[in-house]
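Next up: the structures, one after another.
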Structure I
Amino acid sequence: MYQALAHVLYQPLIRADGRGHRSERIGTVISRIDLRGDALPEGPALRDLLPRADFDVSAALEKVRPICEAVHHRGDAALIDFAEKFDGVRLESVRVPAQALSDALAALDPAVRAALEESIRRARLVHRAQRRTTHTTQVVPGGSVTEKWVPVERVGLYAPGGRSVYPSSVIMNAVPAQEAGVESIALASPPQAEFGGLPHPTILAACALLGVDEVYAAGGATAVAMFAHGTESCPPANMVTGPGNIWVAAAKRYFTGKIGIDAEAGPTEIAVLADSTADPVHVASDLISQAEHDPLAAAVLVTDSVELADAVEQELQPQVAATKHVEDRIVPALKGPQSAIVLVDGIEEGLRVVDAYGAEHLEIQTADAAAVADRVKNAGAVFIGPWAPVSLGDYAAGSNHVLPTGGCACHSSGLSVQSFLRGIHIVDYTKDALAEVAHHVVTLAEAEDLPAHGAAIKARFGWKVPESK
């Protein structure tokens, strides 16, 4: 289907600012953006030259609003109606029976169980090391500030179940929440008609392995609304985490302020920064591995080697033709405006490009890859060298695969134990310690025209501010 042509033709598509010439090579499945030559622009101007999926959460927000309100006012009845409308199955109950979890685990393929158990083990090793400890700073004699870390009391986790089923996402959400000490953990995943309205059995089996026994058959925006508002069967949660489609992202935005969220996750992304030392077979397979998630998935290669770019294009063709999900996911993803091979003058320029892009997953396949990776500023997760592909991180590296997308890596982090903890400062001062700094507090209060703040200090000393010692 995707045969290389003996003579490759170019169809240039020039951006409005004249930079970043994008060309589609007939007979290939990915376009090119050429950023060689003139000096790269700074900041937003550089970001605007890079490929990105069209993911309009604002437009989706208005469509999820009535769904969220219906769940608020009608509770479980609304969840059951929406399951019939969106998932094609009429539920008797939203809460998954405990027996269904046990049955799913008992029926699980032993090889899949072993793989899930190893993924859990490695994730626990990494996330347990992220635990925070209480720390006290002695500011002055008699005056201290202690920071203690308190877990969120109740969280709702979301595991997608649309195009693909993600028991790995159950692990990536549940393990850091458990290691943070969250006492109440619930999980939602879409009901599946072929399984009698239950979530996919592999999702249920993963929950059973993790000891998550509160599970609901609810998908998309309805699941987020269930956790945010609470229903007859599901108490409200303080926080909702987990990846999902645009409707999940829009519902998270709708409830921001009412509940905590991890992020508005968009389509998955992989960027590969590579030079002539990279193996084109590896690079092509890694681009395809993320493209198979979704037709909006982004696959970006940044390289200073035209020879590598050519070789990767050639490798994409047979590898794409030989795999699954070609027409419905991989080809649309690779051909879409969110994917491209970006040509740069050198690795220095490549680093600027990948930092501007801020990929969810960034692979470094260059000479001295560890040193290059150490200079990366913006990425959800960085994978060093040929033997640390993104697929490893998706399942069994021990790292978390719930990561910032859409360039949000410049200000946000992936899911971790820290995501489920709140830092609380405890201030403990004696009378003498307060007296020592009282005049500064009063001065600053008066400078801000907040005299009652200063009066709260004066009242403790008979309305006369102690003199500085």
Structure II
Amino acid sequence: MIACLKKLWCCWLWTISLLTVARAQTSDDQFRMPLKQVLADIEVRYGVKVQYNEDMVKDKWVNYAQWRYRPDVVTTLSNVLSPLDMSVNPTGDKKYKLKYYEYHRLTPEEGKARLDFLASRYSDTRTWELRRDSMIPCMWQALQLSPLPPAPASKPISANKRTMDGYTVENLAFEVLPGVYIAGSLYRPLKPKGKIPVVLCPDGHWQQHRYRADCQLRCASLARMGCMAISYDLFAWGESLLQFKTEDHRRALAMTIQALGSIRILDYLLSLKEADTSRVAISGGSGGGSHTMLITALDKRIKLSVPVVMLSSYHSGGCPCESGMPIHLCGGGTANPEIAAMAAPRPQLVISDGKDWTDQVPQTEFPYLQRIYGFYGKADQVENVHLPEEGHDFGPSKRQPLYAFVAKHFKLDTKALQAADGRIDESKVTIETENALKAFGDNGEKLPANAIRNFEQLQQQFNKTRQ
């Protein structure tokens, strides 16, 4: 009884407060109300709970606040929050969580509608290639890499080459702009036979990045199969943190530096006399999957691509390193499936799962890709491995299809590496410590003297190269 009286008392006080505010607001001041107060009113009116951090509502006001209310709470929240570039996610029965507007994300229904619209713009090879060829220059310009800045004359820094069971590992660092370095680890077959295929292995935003066990397993297994595979740092991750802060990774220029890094690394690997320029692949997961699609679209030296847990019609990549530069605005607007389609008719394997934004691939994105490949009579060159019960990772069930796809198209004999079930045996791979994989020493003591030390210097250097 006492609890009920307290609840009624609180509601009465809140109603009096709102009436006071309402009387104070007129069209002269656009019926303004503080966002925090509006959300509290919505909670009472519609019997819901909206979760948020205080910083998200501090000093924010809603114009024509109560004029935006509608009979249902979903429309009301949308009307109130959209002008503030905010929205909510449902988290349970009558529960919502406030979030900032995600420019890179649509609903699955909106994503499919956009993809259907894009598909309506071409009906054969000619019309598709007109679209594709108009997009590529725009994407280079959107990345601010048209023209490419001059490459530094320095050679890669090599450190700590090790010999393992069937492969070697060598830590390398590449100067991609004067004073800007990207570190990585190059895995090679111990006893190569003839020219060696090249596999770029950009990674996503998983903890430990290229130091992770699954990343080492992937690159080392590709090397044991007969490829040279290189994993390398994201901008402002790994050893790049010797030059930049973690928060610098979420700047738009990160996308540009990462794209430039892949191009510079590929330039070097294909300059090696043992490299087979006709067998060049790229495969990354998550944010590395976004990068895989982008680099394949832009660089015809890539002959095979495997984007993992990233292809989606309704998600363009939530990190600025994936969508911070306006490549998705090219051609009046595009999406990752159209960027992935720019690989056609080169072989492509899309690996997807049921517990992230790749959940719609079998019924939405893959049929779209098959149609584009079909323009060339090569629908069999694009494949999809969908794992409906799995989530967002680059685990063994994602790695094994990668190995099989590379072996098939690069004509690699992997019988000696197969376990009894036909899968590539990863048990011979040595998992190394993080320090063993570093190019600049345990504590960065080998970072070159010319290395820049902050993002402002990077911007100055990048602008200088573009003059």
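Any read-out appearing in this document is the output of simple, stated calculations on the displayed coordinates, not a laboratory observation. Keep in mind that what you see is a predicted model, and the values were worked out from it rather than measured. Cβ atoms are built from the backbone, for glycine too; each structure is taken alone.
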- Tell me which of I, II gives 19, 17, 12 when you compute semi-axes √(5λ) of the Cα gyration tensor in Å, for residues 173-260 alone. I
- Message: Matching task: 4.4 is the computed value of distance in nm of label points 7 Å out along Cα→Cβ at positions 37 and 317. Pick the structure from I, II.
- Response: II
- Query: Ranked by distance in nm of label points 7 Å out along Cα→Cβ at positions 69 and 405, which of I, II sits at the highest value?
  - Reply: II
- Query: Which one of I, II has distance in nm of label points 7 Å out along Cα→Cβ at positions 93 and 429, as calculated from the coordinates, equal to 4.5?
  - Reply: II
- Assuming 19 is relative contact order in percent (Cα under 8 Å, 6 or more apart) as calculated from a single structure, say which of I, II it is. I
